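Novice: Right after this note come the structures.
Nothing in this text is a laboratory measurement; each read-out follows from the coordinates by a stated rule. Just so we're clear, the structure is a prediction, and the values are computed from it rather than from any experiment. Cβ atoms are built from the backbone, for glycine too; each structure is taken alone.
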Structure 1
Amino acid sequence: MEYVMEPREEIKVQRKAYRGVLWLGIVSIIMLFAGLTSGYIVRQGEGKWVEFALPDMFILSTVLIVLSSLPMQWALVSVKKGNNSGLRFGLLLTFLLGGAFVFTQYLAWSELFSQGIAFTSRIRDIKGEFTYIPSGEETLSQVGEVSNVAASFLYVITGLHVIHLLAGMIALIIVFSRAILSKYSENNYNGVRMCAIYWHFLGGLWVYLFFFLLYIR
């Protein structure tokens, strides 16, 4: 006789499968950024590297994304208590803070660009203060046409994080729309929990990236 799962049991299996996919994605993201930061350190050690100050706007970005975890957690706690209004408000506030984070990232990139620090810029394009780390005996005047690899790494690392955060904001929209339709309850909130896990992870990832870029320049 063919075994047929009960609806409740089938839901539990689906939830475990979704969580498994989420954690697989998180591990993949960790490996991606671990590879990027490792490559950053190796390339820095080879020389022909520029050290420049990070925009202060990155500090505000860090504050915003750390704060965004608070309403996200509030939303999770609210749904566990059957508080749908708290759930919706927490999700909305998280989304707004996430949007503010993306905007401050754009402002930071704009500030760097105004200083001649672009994704494909050269060392001689830099208009602000910086320190050049040579690979040999070359002088700064001899390497003006050399690409600013440090800038390229910074844009790739921060840009990829923003892309993953935008994916998190899309997830927030989906979860929020389901919350509006009262699809969640104290016994059924897997989507909210998965969204919270991913969002907290992105916050922690940015804090790591910020201090990495701040101290390893």
Structure 2
Amino acid sequence: MKHLLEVDSVQLEFNNRKILSDVYLKVMTGDIIGLLGRNGQGKTSLFQIIHGVLNCDKSVRVDKINQPQVFRNSEILRFLPQYHFIPPSLSLKRIFSDFNLDFSIFENKFKEFKSKLNSKFITLSGGEKRIIEIYIIVKSKSYFSILDEPFTQLNPLQIEKIKELILEEKENKGFIISDHKYEDVLEVSNTIYVLTSGKIHLVSNINEIESLGYLNLK
């Protein structure tokens, strides 16, 4: 079954500075939406607004039903923040059990985790922690996933595996992804938006992205 997530009429202001103005964004099951923008343009704020943890004037709907606090229902949306969110004392066995995921399937794809089922999260490297967090957000049952800077801390081989994982899972859910590694975002996304000066712009090619000030290709 296809599902639709829409956010519109977003108005966000801090200290008399307009951060977001009349933003509209939608994602359907099977979509991978890439959101580009320089630091400070409000990408993370928009994600928090969609998730429901940042209040402002907005309308967030899932399948045409208003969802002002979607974070209360993880089967609708799971959110990967930029920071590590898993309690450091938990073992990988406990983490995968809590998210109802099969560690052996994960271990087969990411062989560097072989025999680490009983390891605690705190003992992992930064890149290993990020892989675990991305995997459970991407693979856990939900209509949609938001990934904020998923490729940060990963090496090129790990990034390729994560992109494969996202492309495999898109048949089951819709994704919104933002990362400064824009080439990787462009490679996996079927629709690209640029957020600048509080407005969101649909773009169709790299020249349009440059014209909005995100890139300088000269």
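Novice: Tell me which structure, out of 1, 2, gives 4.0 once distance in nm of label points 7 Å out along Cα→Cβ at positions 42 and 122 is calculated.
Specialist: Answer by label: 2.
Novice: Rank structures 1, 2 by distance in nm of label points 7 Å out along Cα→Cβ at positions 34 and 114 and report only the one at the top, that is, the highest.
Specialist: Working: 1: 3.9; 2: 3.4.
Top value of distance in nm of label points 7 Å out along Cα→Cβ at positions 34 and 114, among 1, 2, belongs to structure 1.
Novice: Now for a separate question. Comparing 1, 2, where is Cα Rg over 2.2 N^0.38 Å, for residues 90-193 alone highest? Walk me through the intermediate numbers first.
Specialist: Working: 1: 1.64; 2: 1.05.
Comparing 1, 2 by Cα Rg over 2.2 N^0.38 Å, for residues 90-193 alone, the maximum is at 1.
Novice: 1, 2: which one has percent of Cα pairs over 30 Å apart, as calculated, at 37? Can you show the working numbers first?
Specialist: Numbers: 1: 37; 2: 23.
Of the structures listed, the value fits 1.
Novice: Starting from the value -8500: which structure in 1, 2 was helix-only ellipticity at 222 nm (-39500 (n - 2.57) for each DSSP H run of 4 or more, over all residues; to 500) calculated from? Don't jump to the answer; show the numbers that get you there.
Specialist: On the way: 1: -25500; 2: -8500.
Here the read-out was taken from 2.
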